[in-house]
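Below you'll find a set of structures to go through.
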Structure I
Amino acid sequence: MTPRKQERAAGLRSGRAISSTRMSWGLLGLSFLLVAFGLAVLYLRKPESFEFLALPWLAAVVIVAALLQSVVLRAHLSPWLLPLALFFSSVGVIEIARLKPSLLIPQLRWLLIGMAVFLIMLRLGRQIVGLTAYQYILGLACLILLALPLVFGTEIGGSRNWLVLGPVQVQPSEFSKILLVLFLSAYLADHQDVLTKTRRWLGFFRLPPLRFIAPLLCIWGMAILMFVVARDLGSALLFFGIAIFMTYMATGSRSYVVIALAVFGLAAVASYMMFGHVRVRFDIWWNPWADPNGMAYQVVQSLFAFGSGGVWGTGFAHGHPGLIPEVHTDFIFAAVAEELGLIGALTIVVAYGVFFIVGIRTALACTSVERILLAAGTSVVFLLQAFIIMAGVTKFLPLTGITLPFVSYGGSSMVSGFILLGLLAVLSRKEAAA
């Protein structure tokens, strides 16, 4: 390439980088305007219920977010990850202010804590990524975290997936998914050749020796145990899906996918026949109209919310999403669909798709197999979790009971989301990709 062409190519790259930076700042500004507009509407509609004490917290969020984006740009990280996460958070803030005003300050507080954790991840990200050298410790820690609610957990909302530590409620599965992604990225990278080349026939499938797929079987078994014992279908589907997707990305083998789905299907059928709560969950999904005012009340009200929203929605603060129990956590997407309509719901869906594409581009820029799997696995976590809860509230899947990333109310979800976001941001740095 001639010096003139090299100079032109460098100029084009610099121009694209400047344009991308400006657009990311624009998205950040749009998020702030969205919150300001939403809170103004709520104040004009019902000034007596407006929480003025939330304004200093909101100002702190805006200032910290702007400073964080400056740090991200100076560190030559992906300029899109933080603005997209804050766009989701802004939707969550105005929806929580609309649905549960008393929880607005706690949500802003958790958002600030999450951004502080994100900054820590930017400083210590390399060391945390380096923990993949201790893959078996990560795997064991993941299984211990998943098992804690089974032994010491408290049942909240029908699922035994919470640990109550004084005034704080912690959902260990939100943090164990981070350990799972770290473990799988290291394990699958180290054993990629064995998992793809060394195989034995098992019926119609070719698989490696049992000792090499034993960790995957443990993860699948723990997912099934969570489904049956903890009644936590959402986390079970999420962990099962993460293991399947990352295994397929590492090996390209459909045998693992087919066998995993077959095992999960057989376990689901056996659970339906043996456990009453599994039958209730399935029956609610299959025919919620058989008991619309009882066990299926949440799902039915969610479907009514989608129907009444139509294309354009009823208008922000003009719908009745409060009829849905726990709408600020599991069913917040239904509230968005009712008041902002199909347009607002599709905007959220497209935004998650863009977030996933940014994460996959980060993975493709890495050169180490381990880093590729870590970035891709982190991206899959966000997209899969969003899909599972959206499918649950629209009756595409049985009701799951997990949070919509960065949108739903919840401290564990917010903090774990920013930890994963920090991992992805660190991996987007050019020198980290090598």
Structure II
Amino acid sequence: MAEALPWQQVLPGYPLDRRAFSDDAVLDRELRLVFRESWQLLAFASELPDAGDYLVRRLGDDSVIVARDEAGRFTVLLNSCSHRGTQLCRATFGNAAHFRCSYHGWTFANDGRLVGVPALRSNYPKDFRKDRYDLPRARVTCYRGFVFATWSESAPPLEEYLGDARWYLDALLDLAGGEWEVYGPPQRSVSTGNWKVVTDNFAGDGYHMGTTHQAALEQGIYGSGLADGTLGRGELELIGINVPTRQGHAVRAGYLVEKGRRTLPAKVEDPAYIGYPREVWEAFTAGQTPEQVRFNSHCEVVHGVLFPNAAFLSVSHDRAIGREDDPLTKYFVWRVHNPIDARHTECLYWTLVPKRHVDEEWKRRSYAFQARSQSAGGILFEMDDFENFARIDAAIGGTVADGAPLDLSLGLGLGEPVPDFPGPGRAEYLTLSEQNQRAFYRRWAELMGADDE
């Protein structure tokens, strides 16, 4: 009997083959069947406000130039000269109408067209055609300021690719008037550990909080300001709701409700947006649908993934990581996890803030709280997680370890459907569950087995 392959091990009981997290041969297949065939988040429109602006990012394992061309359109170009393959852009960002190769001087417009070839008339064949050597372009879609790209010609349109996750993305963006911008420079770090481990942590892992982040919880980092009566004088408790999708995307939301209540109220009488100034709550409510208000109101934390490698987190902190007089403040961080190899991951972080409603001091504090907790320089959370990712990598491979199981059965069959949940998909109430991770790995396995005989 032939040996089962790593992507064939996602079975009803949900064991996982450890080779999926340490084998470069598996990563090679992922780059071809998962990354190349998926839409990936690369940038935000607010990072590229003017014609000629560009950024250098990664799309799968390829370096790409994300640019606004002279017509203001977004374009994603392979960062490799069509002559001999030389890297065109080394700077992380800039503004340029053209990209000129440092080796032989071939020059490309910022829409990818080859426009200059030294000695073209005197030393090249007369039938040489520059248009045959334009830079390869990825498909690009800008959705509500999020710039996505894919190399695939067969991938469905982005809106279809997002599926049910689109509703949740819209709800999060409409919360604050629908217009957001990147605040401060994006941050970059490298984690020891497979990209899937780093990503599925955000899919819905509330299980690790009490162990991994015990020190943070003991310090009251999760909103000691919640006890000030703002959300009512009754005793509150946190309930967790998980929403997996067929496309592998996932959302997990935590709500503060009256103690003993098992689900969300059918109607929100007094909407509350934890971590935002009270004076903007009315404007926030006016900019949302009633269903979005139900989703966003009293939401203490929401996080999730857009398959394959984008993740987000919206949560509030206060003086535990700031000054003594800092109020409870929300931050909204987006991340992308790019594989460097099977055992190392590049992490990019962006903090998004509303363009309207909140003042500059609130934006500054939101960015600072994110940088102090959810970044490589953070004093809590990220350093805890990175340590565990490295420990997984240190122990997951080996002659015996390769054959040992990994488990994803937490909460299997135990979740309770949430009646009348405002968003689409099968929402289940269960604070500790790997329901969302199971959806992520089912989609991963489906794509990985796409060209099996």
Structure III
Amino acid sequence: MKKNILFICLLVLFTGCDSFLDLKPIDYPVEDNFYSDVKGLEGALIGAYDELQSTDQYGAKFQTLMEMRGDNILNNNSGASGGITYQIEVFTETPANSNLSGSWLSLYNVIYRCNLILQNVETVKMTDDQRNKIAGQASFIRALSYFNVVRLWGKAPLITKVQTVEEARNNKRAEVNAIYEQIIQDLEVAKKLPASWADSEKGRVTSYAAQALLAKVYLYRGRFADVVTELTPVVETVKKGSVLALVPMNQTFPGNLKTSKDIIFAVQYLKGGVGESVHQNNRYRNNDNGNVISLEQSEFESGDIRKAMVAPTGNGERPQKFNAPAENNETSGDFPVLRCAEVMLMYAEALNETSFPNAEALAALNAVRINAGLVAKKAADFESKEAFRAAVYKERRLELALECDRWFDIVRTNQFEVIYNMIPAYRKLYPVPQEELENVYDPTGWQNDGYTL
């Protein structure tokens, strides 16, 4: 009897070793049937959207990796969970940090789900409109996931089809340029999506979201003329105010994220405690109740309505920006990924980089300032391109605080060397999780410079 129990345990152990990389959904035994019609593909698409809500992504850990790493949030509980969150803040994390492995796995889980959809969408019988919508949404979500992967880790496996375990164990890291090219290709597909959806389907990706994210990708690549090209029609739509519009922050946050015209794309959550509890932390989370806002109130000008949204918090307190009204004892809202205010700031930044002085750039910057309750700047206030650039950077910090952009902005705009002049430059990228190094046959070239392989 004991021998039989041992045999069963060993069987589970060794069969499990090959399954952890396979990333197959629970319904794998009927996978071929599941993705054979439109209904199945739509269900898979909802699964891709759903994983964005995960606590390993926008639900929690992205706040640690993308905000706490910057200068907007501090962790006041250095001993919690073995210090894994505090390590991120003070640049002492190792490849074994579970914040990294959790987010890496979740991102590639989304990519896997999107690959399943895109691999099957051409063979399922449907109309061209249905195909464009399904492929467009899956392409956008995959692009967003790879955008987060490349910004967090740099080089990474570029997987665009479903892999066997053997293929996965032989993966190599693709160059950053190759990953960005795939992101751009995916977003070009997503641009074919409709500009809006019926109210019953609101929250799905739109063509405006694809254009805005593509422009953001070009911004990171320094392709400023392409940023302007992509954003010009979006900016015109924002100015008209019928579909998209600048909305004062206190009218969008915290309770109107689902209806505000400022939101171009957000990770959406059910309201009032409905749905999986693991996905109900859809606001800024004080992980282990030790995170506090450290953004200085003196950074804001008098009359700035954004100031109260990110007022300093104590341990366990939520900032006003994400402290949505309670419904059925649950706070609920969405997590914004792309907003009209950011579109205007990207537009201003790109126009300034292509030609200074630029009246349109000034108008875009002032649109955000006026929306925040501030007076407009004059051309005479900016004596150089560098001065205007600094003004845009500051508006980005104040406007997008706690929205998972600050750390990337610090790195992208070369502020790292100023703010963190005592931190080695290799810390601009996170270490590849140790679990991934152990999952491949040959880990040579897998770890980022500066970290121990």
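We did not get these values from a lab; they are worked out from the coordinates using the rules stated. Predicted model, so just to flag it, every value in this text is computed and none were measured. Cβ atoms are built from the backbone, for glycine too; each structure is taken alone.
To test your reading of the models, identify which of I, II, III gives -6000 for helix-only ellipticity at 222 nm (-39500 (n - 2.57) for each DSSP H run of 4 or more, over all residues; to 500) when calculated.
II
Hey, distance in nm of label points 7 Å out along Cα→Cβ at positions 352 and 416 derived from one of I, II, III reads 2.2; which structure?
III
If semi-axes √(5λ) of the Cα gyration tensor in Å computes to 36, 26, 23, which of I, II, III did it come from?
Label of the originating structure: III.
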